[in-house]
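Some structures are shown below for you to check.
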Structure I
Amino acid sequence: MRNSLQQALEQQHTHLSRLTEILDSELRLISGRDPEALMALLKEKELLIDAIVSQDSEVAGLYQQAKDNNLLDDSIAVAIDKAKRLMATCQFQTSINEKALEQSRLKVDHLRNLILASKSKESMLYNKKGKTIAGASGKGISA
């Protein structure tokens, strides 16, 4: 049983290490503004997170069995600590990616607003009193 728990923890370490790699790639794709590659990576990330959740349930059951049978030792505690550290790293990287995504969204919003403001200035008209009014330009000349 202890070997099964150790193997399950090692599998969890593998999953979490892979998630760390995916999160690094995700940040590069966010920064590089490559939405197609990002979407493909997000699908892989989603599958991996499902595997991590499933593996976590398995580890929890094996841990409880080992605890009930007094089979826990220092190697299990070390493996659990390693999994916790990997998870903390993933959480930190996720928060960085979240901030990068928010910054990217803000830049896109700012650019869109600049374009809209520029377009608005192009269609600006003046009334008889010299005040600006918004309107469609290019109505033609009337004589």
Structure II
Amino acid sequence: MKNNIVGRELEIRKLNDVFNSDKSEFVAIYGRRRVGKTFLVREMFADKFTFEISGIANAKTKSQLLNFTLTMNQTFDRQLPPAVNWLTAFAQLSDLVSKSPAKRKVLFFDEIPWIDTPRSEFLELLGFGAKRHCFDCLRLGYFVDYQ
């Protein structure tokens, strides 16, 4: 953690507790725009991210999925084909994350309302993917920024 965070002692303690937990954890950080949610997570965990994705404002599901695939390809130095739906995207992500040598794998989903477009089923399949693809076995820490 860097020293750039001021006045967030409670939040820092809670996030550190989650990071140091022996089990998978899911943390939703929500609040008004421009109050420092993303800054807090990045300052504390940027050097620990296994995967980080940020949604694209006003983009359709197809563009969000392409962004997700391109981010996976860049992060894990792969050339995956574009995912056709979120179930496929989470299966690809699970496979890549499972190969990471990190003891604690941290996934950061930023701007979830942008990613979860109408009828995209992103949130439903995020939960399903976590169970179906054994994300719990990976000792993941999810941090999501939700406005």
Original post:
For distance in nm of label points 7 Å out along Cα→Cβ at positions 5 and 21, which of I, II scores largest?
Top reply: I
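Suppose distance in nm of label points 7 Å out along Cα→Cβ at positions 13 and 61 works out to 2.3; of I, II, which structure was it derived from?
Details: I: 2.3; II: 4.3.
Going through each structure in turn, the value belongs to I.
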Original post:
Looking at structures I, II, which one was Rg/Rh (Cα atoms, Kirkwood Rh), for residues 69-108 alone calculated from, given that it came out as 1.40?
Top reply: I
Subject >> At a computed -13000 (helix-only ellipticity at 222 nm (-39500 (n - 2.57) for each DSSP H run of 4 or more, over all residues; to 500)), which of I, II >> reply: II
Original post:
One of I, II was used to calculate relative contact order in percent (Cα under 8 Å, 6 or more apart), giving 36; which?
Top reply: II
Original post:
So Kirkwood radius over Cα pairs in Å, computed for just one structure, reads 15.7; which one of I, II is that?
Top reply: II
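Coordinate-derived values only; no laboratory data. Keep in mind that what you see is a predicted model, and the values were worked out from it rather than measured. Cβ atoms are built from the backbone, for glycine too; each structure is taken alone.
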